[in-house]
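Values in this text are rule-based calculations from the coordinates and carry no lab data. Computed from a predicted model, the values in this text were never measured in an experiment. Cβ atoms are built from the backbone, for glycine too; each structure is taken alone.
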Structure I
Amino acid sequence: MTTQTLELDDLARTRDAHVAALNANDADGWVACFAPDAVQMPPNDPANVGTANIHAWSAGMLSAFNAEFALDVDETQLAGDNWAFERGAYNITLTPKTGGEPIRDTGKYITIYSRGSDGQWLMARDIWNSNNQPSPHD
């Protein structure tokens with residue numbers, strides 16, 4: 001295995017932990033995948049800067065919904081020794097915990113990873129955009 005292959009495998013472990021935490025409704029596990037100064041940019045909401053704000057947004061969402069989430073990675077590139085980016089597509093179904101119709105969404109994302117001093121890849125920037133058309137009342 002090449003060094004680049006090993007680096008991408010390490011990065012994939014962070015991505016897989018992120019997906020698993022979301023599917024387990026585990027806000028703490030989800031946020032553990034982010035760097036302390038990370039920025040999360042969800043659609044139709046302000047940016048969440050830092051893990052405290054990311055946790056508050058994530059815990060709020062996960063308290064209201066059960067998630068079924070999957071990523072389809074199109075591209076992962078190393079950018080120097082301590083940065084990488086990933087581009088792909090997502091598919092999510094959010095089922096309201098109080099009942100009601102599930103919300104289904106598909107879209108695209110870009111995640112920028114940074115490697116910490118401990119060598120672990122963490123999410124530094126995360127943005128996603130829906131492919132669904134807004135409803136007429138949006």
Structure II
Amino acid sequence: MSEERTLRTSRTLPFSPEQVYGAFAKADLLAKWWGPEGFSNTFEVFDFTVGGRWRFVMHGPDGVDYQNHSVFEELVPGTKIVIHHDCPPNFILTIHLAAEGEATLLTWEQVFDDAKTAQAIKQMAGAANEQNIDKLTRVLSENNKG
């Protein structure tokens with residue numbers, strides 16, 4: 001895996017790996033947190049199985065809609081999720097989940113088709129991925145109250 005084609009971020013979340021995995025596996029939760037701040041989602045197809053398709057529209061705060069088409073390539077409950085984003089910009093997203101006591105180390109890794117695309121995306125996606133994880137944390141906090 002070429003580092004020039006890779007965008008990676010990690011964060012420890014105060015939830016179990018199973019809880020974090022569930023926030024990906026459950027469409028109603030995923031729709032609440034997927035995407036940067038200000039974005040919302042409409043899921044058209046969500047088949048959380050190996051080989052299953054995920055088609056959705058991300059609605060930007062500026063009113064622009066972004067079509068997304070992905071395939072779930074690998075699903076290991078509580079451990080790993082691999083998603084092939086098969087529309088431009090093409091990339092493989094691998095989510096690694098590792099237990100750290102009662103918390104989870106989440107590693108978010110995107111590998112793009114080429115270094116040029118990766119470098120262009122890194123300018124925007126680095127901050128966007130951090131916002132995504134912020135939203136994930138908020139949704140899990142709200143979901144686990146009481």
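Points to keep in mind about this one:
- Source structure (of I, II) for mean count of other Cβ atoms within 10 Å over residues 75-82, computed value 15.6: II
- Test item: relative contact order in percent (Cα under 8 Å, 6 or more apart) calculated as 30, pick one of I, II: II
- Rg/Rh (Cα atoms, Kirkwood Rh) - structure with the largest value, from I, II: I
- Label whose coordinates, when FRET efficiency 1/(1 + (r/R0)^6) of positions 51 and 91 (r between Cβ atoms, R0 = 30 Å, to 0.05) is calculated, return 0.95 (choices I, II): II
- Among I, II, structure where distance in nm of label points 7 Å out along Cα→Cβ at positions 19 and 83 as derived comes to 2.6: I
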